[in-house]
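Before anything else, here is the set of structures, which you'll find just below.
What follows is calculated from the coordinates using simple rules that are stated; it is not laboratory data. Just so it is clear, the model here is predicted, and its values are computed rather than measured. Cβ atoms are built from the backbone, for glycine too; each structure is taken alone.
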Structure I
Amino acid sequence: MVKQHFRYSASILKTGQLLGALIALFAFMLGSLLLLELPNLSEMDFAEIFRDDYGNIHFELQILVIVSLIGALVAAANRKVKVTLDSETVSIKIPKLTGLGLMGLTTGEHRIPLHTIRKIELTPVTGFRNMAQAIQQSRLRLITDSKTYLLQPYNFLQVGAPDHRLGLTGAFGKPKARVEAIINEAPLVRALSEAAGEASVASKPVDRSGPLAKQFNLLRHRGMVIELVLLTGLGAYALIDYLLLTNYLILGDLPLWPFVSAGLLAGALGIRLGRGAPGAERVGVAAMLCMVAIAATYPGIQRYALIASPEPMSVAYEMTGAAHFEHSDYPAIDQRSSNITEYWESLETGTNVDFLIHKPVLGFSLVDMSPVYEKSRAFYRARE
């Protein structure tokens, strides 16, 4: 028997069609940008795209870099996944960095004599709405005398053979009637069935609607529906109001009790609304509601401070050093890490600078930096 090699692919789409979809998405995003009224590229300061008003790299970009690095490590680990089959053994090499172990799949290096394989069991999943989900959740079990090995049957491509994976049209079709046949015809499944001649081959389709236990549907539970609505509303508010408040600088320490109170109240409400739902869903959705409520508290207390103190006061701060301002009755304002350092450097030490400050309501003050940013823009325009 000629030795057969199989490599792993996280995607069940043909490489050409996957790249085509990504290129189309990129072209759509680029076209959307071109429709905007962008300034002349020669006049743009590209550093402003990546930095906030204080000169710091956006937190979202830092998270994106971390996620990208993790994704690159996982992709590199995926390239090392191999299954080798010869006349006597099947060898499995799946690095733990692939993360497949988190889905309960086999990881590590294993050498399995073919004569020890007693059963090859396929578990096609047919309850998902599209083929891609169904195939990704289907499993292949190699049951030996001492151990059971769990793999994704469709994700292994035979080296040197045509790409057996689906196209975009097939991947989003209805899987009910086709998924079992597609799984049975996967190259790794066929090769193992032929090589382990003494092993019995069985297929046991499972009708599963997703990760929710026991076919539980969140949308059929009134309390869960209310929680999902609250999640959506609080999440949308947190994002929108956070963006609207970017011109405000916080002076002083934020109080801890609003965050703790919001989290506890949201968690208790989530547990209460989730009565009658399975434990995993009840606790999971309540935990998400708790986290979103805490996130929404940050712009919420700033908005409350603006409502309680709608009219700001003009307070003259003395610049005691480059971009550093002090006042006897208010906390210092430190702008040394902002992205308008040249503007601050144009001011002499000892200069008084007026800041619009909303009086403290919850122990902290808000500074409206819009007038400062407008002056800095005028400064940079005058230098051009």
Structure II
Amino acid sequence: MVTEKVEKAWKVMAYTAKHQERLKEASHQKRSGAKLKNPVLAFSLSWHPEQKPDRNAMMEAARTSLAKLGLTDHETMIACHSDEPQPHIHLIVNKVHPRTGLVACLKHAKRKLQDWARDYQKKERTMYCPQREENYRKREEGRKTRYANPAIVKAWQNSHDAKSFVQQLAAKGYELAQGRKRLVVVDPYGKSSNPTRDLKAALGDKFKEQEFRDRLAGIEPSSLPTPEAIKERRTAEENRRNERLRAFEEKAAELIGKQAGKHHEERLSLANRHHQRIEHKRTELETFYCIGEQNVQINRLQDQLRNPGFVQRISFKLFKTDRKLERALREIEMQQTDAKRRMNEAIGTLKKERDRDFGQLERMHAQEIEELKRRLDAWRPSDRSRRVHEREHTCDLALGRDGPGLSR
């Protein structure tokens, strides 16, 4: 099933996930195994700002990436975006197979996507991420590769003390928190990670854990929030943002509806005004050129020629009066043809004026629609931290830092 209605798509996907056991039973699958807690896989594919793929190319990339993960037959919502400098698409995949009820095996999904991206770059003959090639060569040689979060690495490199490190992280939507045993970094999606692990992976022997402890010595761990507290705070903030967005969307729908109604009334009023003007002119010209009287004469002459009486038939044969009637009919028809031509010219002028007025009205409506769109864009609540994170992550990939680009 293919649909462009988001609400319908997620309802179908939710139904599939909720009825997993029934699908297994219907397809004669084993019903054993752990209960599925998260039925959704979400990831995004981003292009470099220099690249300008069209919608078909983006959809083809989505299909081939799903095939690489073995998810071709799974229900997927795909959104193509061009609201950032880099074109990108978001994919939300139902892990539950719609026919068998089996859960997709996503082992090594990040590595598979990296291999897919590598093949895609080779096909496109581009090289925006040299680190991906380096990691591939290491894996081919049997050496381990470790992912280093570029946001954490960049924050470390661009800071000189604890305060600047925290500020650099916050600029990208990350927060420093007190974990169970050590300091951790919480990303914009709520995932916690050990920053020393990322720094070791990126800097190797150049990084020393003692240096990390020394730089952050000015921070009292007890003053930092826990990852759970950050998650609760962000959830509350997200709820407030969603409430503001809901109120905005209601107001936007109201304004758009009012504008559409106003435009409809203006088009209808203009159409009625010109219709009345044209019909009034038509009636005036028909009276001036005596079109009604001419029609009566034409019908009378045609009837005399088609259905002559006994006396008329004798007159036609003896005195050729039918020719006189035919000449009179042709003269009246010629007069009427000329009159109608003049009428059509006059009415045609009015129709051109009507078309001109409609063109001006449509241009005015287009300007008003664009102006309302600009106003709504200015009023729209924004989620700055998430957008900053996506923009920074895409730039890091373009600069050659190999990352997974995958969230579950």
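For structures I, II, calculate FRET efficiency 1/(1 + (r/R0)^6) of positions 61 and 365 (r between Cβ atoms, R0 = 25 Å, to 0.05) and state which one comes out highest. Provide the component values of the computation, followed by the final result.
Details: I: 0.35; II: 0.10.
Looking at the calculated values, the largest one is I.
For relative contact order in percent (Cα under 8 Å, 6 or more apart), which of I, II scores largest?
Sorting by relative contact order in percent (Cα under 8 Å, 6 or more apart) in descending order puts II first.
If distance in nm of label points 7 Å out along Cα→Cβ at positions 165 and 229 computes to 4.1, which of I, II did it come from?
I
Comparing distance in nm of label points 7 Å out along Cα→Cβ at positions 349 and 373 across I, II, which is largest? Before the final figure, lay out the partial values.
Numbers: I: 3.0; II: 3.9.
When distance in nm of label points 7 Å out along Cα→Cβ at positions 349 and 373 is computed for each of I, II, structure II gives the biggest number.
When helix-only ellipticity at 222 nm (-39500 (n - 2.57) for each DSSP H run of 4 or more, over all residues; to 500) is computed for each of I, II, which one produces -13500?
Only structure I yields this read-out.
Assuming 1.39 is Cα Rg over 2.2 N^0.38 Å as calculated from a single structure, say which of I, II it is.
It traces back to I.
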